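Below are structures written as structure tokens.
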Structure 1
Amino acid sequence: MTQNSQSSSQPKRRRELDAMGMLVVVGLVFFHSAQIFYYADFFVKNEPPNIQSVSQLVSTLIVAFAGLWGMPLLFLIAGLAIWYSLRKRTARQFALERTRRLVVPLVVGTLLLVPPIVYYGQKSDPAYQETYLQFLPRFFNIQLFLDFPRFLTGAPPDELFTIDHLWFLEYLFVYTLVLLPLWLFLHRPAGQRLVDRFAEFCALPWAIFLLALPIVIIEAALGTEFAGGWNRYAYIPFLIYGFLMAADGRLGRAFQRHRRSALILGLVALLAYYAMSYRLGPAVQFDTQTEYDLAHVLFRLLKGFAGWFWVVVIMGLAVGAGQERPQEGMKPGPDSLPEPPTPPGRPSLLDRVAGYAGEAQLPFYVLHMTPIVVIGFYVVQWEVNALVKYLVIVLAALAVALVVYDIGVRRTRLTRFLFGIKPRL
């Protein structure tokens, strides 16, 4: 591969993908709020689990659908960020930057934001009488738990400690550093030749759908865990695919080219996924499942394909949105993903929105769960329709998280550091 062909196939930072990442994170507010009405357990519940309830049935269908692509998409976008970060850093600088960006907000969130979530979960039991200060020492009674990539858990007898939704930061940090030799290799000439061959393969008709196979095999063989509704190792292929998408634009073009086919396949797979869950009965779990009878293995296999189809759909739409206006001076072609032009002077509205969203993704993710649980604890006690409760929880949690981020996080150097945002120059 020549230097010219390599440079033409390596896209610049895609602002619309930053905006899409923020939309996924905002979507988690809708997703986790729905879990209050979902038939399975959550910290606070609108009513006892009963799959015959209409509100629980609807919320279960929504949660199951969003769970197919939500967290996988975040890992894929994180893979994109890894490529861009390594492009201008040494291995040591990259490791330090990942620590600052992921470990610091993980620790801050675990100390300040997760305890209220668990406390209000405890308060959902009317017999629970502890104050928050009495609860905290029991929450932080921890012990080592060497279950890669997890390392801490709650100690007996209470076993209250958890990092809850912050598992994403822990997994992403560990996987990123474990795979650092791969990232570095793919930035070298020999690795770039491998990326080129991979991109040529993805350009073949329907080859993009074969990328589902590692995900399907992991999920079917190892089982679903309570980590975003997927096996912990199933996220690794998504992370690698995101890196490769940033390294060579042809992968993104393949997403775009097959988005309509993926939509048809995704709808068929989703309906089959729902039908299979109905066959397995009301006790089927979308977020934890390790049974190895044929029906459950087929269920997870179907889930793996459905999840990948919907990721292709969403990424294809995002890539297509960015290609409607090719970059000035660059001839669009099958090997390039040009960034939309930015006129001289004031940045475009897309650039400003995407720039704000790019900074907000991580802190908003860290912040979003606490207001959902705390607000939800009080709202579920209202004697109103479940839909009204849901909308109140979603809108209030969105407002609280956004205000806390905009006023309390992004405006000072210290708080930006604590929540993983780059310091202002």
Structure 2
Amino acid sequence: MLAHRPDHADALNLSGILSSHAGDHARSLDLIRRALEQDPRNSGYLNSLGNALLRQGDLQAALKAFRKGLGLVPDDPDLRYNTARLYNRLANVQREQGRYDKALDFYRKALEFEPGSSQIHSNQGVALLEIGRASEAVALFEAARKLDPGNTGAIRNLGNAHLSQGRVNAALHCYREALDQRHGDFRTHSNLLCCLNNSPDYNQAQLAAETNKRWQGFAGKFQINASFSHQPDPLRRLKVGCVSPDFRQHSVSHFFSPLLAAHNPDVVDVFCYADVGHPDGTTRKLQALSGHWRDIAALSDQAVYEWIVKDEIDILVDLAGHTAGNRLTVFARQPAPIQVTWLGYPNTTGLPVMHYRLTDAVADPPGESDRYHSEELVRLSQGFLCY
């Protein structure tokens, strides 16, 4: 069509859409803008322009295009949907950067254009939960679940909100509901196991049985590394990797920081794998003390696994257990020959390739706790927190 009629507006717009999907952003924008030159008041073309700008990451320009289209056709369903989607994305960016006031404002704007969105309700609830406004978050998660009973993320987050309020049974109910819908969601499995540590209805034997049962459901899903390029050598520095989402203002860092500061860098080479969404002063302090700092917040489990293997870590230490933000699914692939869990979680991980758990005789009395662990317990004589 364009070969015969190079100024055909519909053809220019459609060609621009195809170029955008193909990743040719420069050509896409050129074609759609040429269509708008022919018909500047066409809301469909403005919608195409906004989507093309969104795909190349120009959020503000995309928002301007969508809003201009809505000024022409306020009830255009495509424009309303895309404007809501863009405000939601802008809100997520602000939340990731810790700018919660701006994030909440964008979520509210998104809901003005798409009030029936379960996902936007849930996202706004997450922001509120992260700043301690749990009651408001509960209301949003419940609304999200009502709008879409299949939104397992909203149901899981509702459980997190209940747990933050000390409502253990309500939280457990939500986690089980989410798992009924999506059994393979490891994050919800971890949430449930962490929550059971707070339940008076579960003793250590029952919790161990529940943990082992849940790991069995993941058996065979992870390719376990069976060979390592580096060999034990007492004449070289030991490479120790530590994985945590809590290298920030958090209780884990209060106990980990003195150990990191006191280690002998001539003997131990420390690698910190930080899954920290909002770095702070504590993050910067730990980074300065670490021999090697790896920011893994935006990386997949497979990418983190590959990085650890490339670093040739001798001993890999998990500092989270089943608490929020854990990377146990990285450990399940066994990127290091020796794997240890310590500090962040008061019980067994249940992970078959987690070899040791650091504890003490008070937290885990000899002869009582060992049989409830998949790990071998190593009891530190002066306490596992303040050794």
Structure 3
Amino acid sequence: MSGKVVSREVGRVTVADPASVEQSRTAIAARLRERRSEIEQAVLVRASALLEATDALDPQFIDGQRMAVAAAVEYGLAAIELGAERAPEVPAIFHSHARLTARSGVSLDTMLRRYFAGYTLLGDFLVREAEACKVQGSVLQCVMRGMATVFERLLTTMTEEYTREANGGLSTSEERFAARVRRLLDGELIDTAEFDYEFDAWHVGVLAVGEGAPAALRELAGALDRRLLLACGGERPAWAWFGGRRDFSADGMARALRSTWPAGISLAIGEPAHGLSGWRLTHEQARAVLPVALRISDPYVRYADAALLASMLQDDLLATSLRELYLMPLEDGRDGGAVLRQTLRAYFAANRNASSAAAALGVSRRTVANRLRLVEERIGKHLNAAGGELEAALRLAELNEPVMPPR
């Protein structure tokens, strides 16, 4: 935007011209949207740094951070572009995220400080882009005042939702039962006789997300011929354990899943474990792989098959570094690296056999060899030295791609 900022004086008060404010909003918002990924990353880093600890937090909360940050940045940009009067109502994602924050044990003060930090960062970006657009004085004040008003609206909503969840969220018998299960998981001394379930036995813990999950879990328990402990109060995933005196058979579990588990419900599965400590362990394993289960097209995933991938998914530094070191160098070219990534996936799926990869792709072995050589040139390393990191980067990229719903 170029040209002078227009304002007029009413008495001794300088009032920004509405047309100039509208033009300025549009110009600043457009420039900020061009830097949106940079803004989101800066906010995510700052918000993560303000968490007291992450190892004890619910993986669903950790996994939802990026989505919440993206929604917050978009809401802030809408406030800048439209002003407080025309900005949309607080989106539903913030209601649910405030409740999840309360359930995850993050304090209200920490939640508010994280949002203040994001608001401050967005304000810094706004000021820099306003300077580039030559927006200043009363017009800039008007733009920033609108953003502040919308931010106050957001904080009020989130505080109310957090407080409601923390103080009065346990309104149904299911939620109260789920709270007792959570206390037992946390190590509190609770009389286990109140649960219709045997803890001195073998257990497999699972988490399920999707419409109809409780009914699907009951059907699976019947197919396995196991006792079921089910906790599904509130908006969190359904927690369940299958228990019995005999150990679990991997083949038996696979057969039961193939015959009973419906498409459209994501299932994260822990490994068989014994006793009360094993009951807690298998649940933690299922929690750890839930972010993977929510991202893949397969309806279920076992901890043994996705433990390392789940750990990498939770490590922002590792995920970002793998992408920048091994995937971004492949993006040069008209197709953005699509052919090279496709070739690499076929190569790794064929246990690094170029001939098998060529057959799978329908091209010659020489074509595959040339593509792999180009990959090595781009990343500056031989595949025999960097294959593991490159394969991990590709798998992480697949998890972050949107999954098409089953037909």
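By the measure relative contact order in percent (Cα under 8 Å, 6 or more apart), tell me the structure among 1, 2, 3 with the highest figure. All intermediate terms of the calculation are to be shown ahead of the outcome.
Numbers: 1: 27; 2: 8; 3: 13.
Top value of relative contact order in percent (Cα under 8 Å, 6 or more apart), among 1, 2, 3, belongs to structure 1.
Comparing volume of the Cα convex hull per residue in Å³ across structures 1, 2, 3, which is largest? Don't skip to the answer; put the middle values down first.
Values: 1: 160; 2: 176; 3: 186.
The structure with the largest value is 3.
Work out which structure the value 15, 28, 34, 17, 6, 1 belongs to, where P(r) over Cα pairs in 10 Å bins from 0, in percent, for residues 265-360 alone was derived from one of 1, 2, 3.
Clearly, the read-out refers to 3.
On Kirkwood radius over Cα pairs in Å, for residues 73-112 alone, which of the structures labelled 1, 2, 3 is highest?
3
Readers should treat all values here as calculations from the given coordinates under stated rules, not as data from a laboratory. Everything numeric here is computed off the predicted structure, so don't read it as measured data.
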